[in-house]
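Just below sit the structures, each encoded as structure tokens.
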Structure P
């Protein structure tokens, strides 16, 4: 029984890796003709502003906390977005010690263009799946994610950690 579980685990890990790599490769290809926008960074910034910011801005230190990234890494990413005209940093008028970041109109436009390209790509992917199987997939799409999130939280709590451990960083 243990051998079968190990085999299934290896298959699941291999499948998840293939899914990540193949979807990333397809997304890069879909974005090849879209406006240059550093989509991953810009989309994460957009999400952070929408969920954790206010009035279309978020503090840089808050962004680093939400992204769970060191401040220097966030600053480097923001500098790239600024160089491309996608984002701008400004001093908080209420607290001059804080720096706020917002997405520029050019960044919003590029984000919409990239999202449209990705929506078209994934619509073509989904069109390749039999409608009955697609309905099953959509019905079950969150089952694995929910189980992963609950088990990860329980494992982190049992280990007494608040975030990810350093073990397995190469995953």
Structure Q
């Protein structure tokens, strides 16, 4: 039997070197809005990025996608939902996770705590630390669908000059 996964092939197709990960602040519709600026890094699979240029370090994803996020204090994703499970794991700092139709429920997570947000539930997360913090997100599904934004997020984005195009990608108005 031949060695299908030699070191070179493994390095090229199945290893994501942290030092080589790329990001773009235009990753999501809310990423440019005050209070929600952050950097997302696609590690495994395309996830739910709204920027077609945001390529993952490891393309192949079977039943899950993995993303890193870095945010300054007081920043993080705004209220949104998905039609797939989303798991949040703080790696550093403390994070507030809110959920409900208007984010009326809250829990505080510390490093390595885990929350699995149910399908369709509106959710938001925010770095409540005094310094920049890292967070890991796992999305269920081989090819998760797009983000469903709370109506207030869509209105704020439009006022800031952004919207989603017909393919669900961020576009300047």
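Every read-out reported here was derived from the displayed coordinates using simple, explicitly stated rules and does not represent laboratory data. Owing to the predicted nature of the structure, the values given are computational and were not obtained by experimental measurement. Cβ atoms are built from the backbone, for glycine too; each structure is taken alone.
Computed values, structure above
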| quantity | calculated |
| --- | --- |
| If distance in nm of label points 7 Å out along Cα→Cβ at positions 69 and 109 is computed and equals 0.9, the structure in P, Q | Q |
| Source structure (of P, Q) for mean count of other Cβ atoms within 10 Å over residues 45-52, computed value 16.4 | P |
| Distance in nm of label points 7 Å out along Cα→Cβ at positions 29 and 53 - highest-scoring structure of P, Q | P |
| Structure responsible for 20, with relative contact order in percent (Cα under 8 Å, 6 or more apart) calculated and labels P, Q on offer | P |
| Structure responsible for 13.7, with mean projected area of the Cα convex hull in nm² calculated and labels P, Q on offer | P |
| Distance in nm of label points 7 Å out along Cα→Cβ at positions 85 and 101 derived as 2.7 - corresponding label from P, Q | Q |
| Of the structures P, Q, the one that -2500 was derived from, the read-out being helix-only ellipticity at 222 nm (-39500 (n - 2.57) for each DSSP H run of 4 or more, over all residues; to 500) | Q |
| Structures P, Q, by distance in nm of label points 7 Å out along Cα→Cβ at positions 77 and 141: label with the highest value | P |
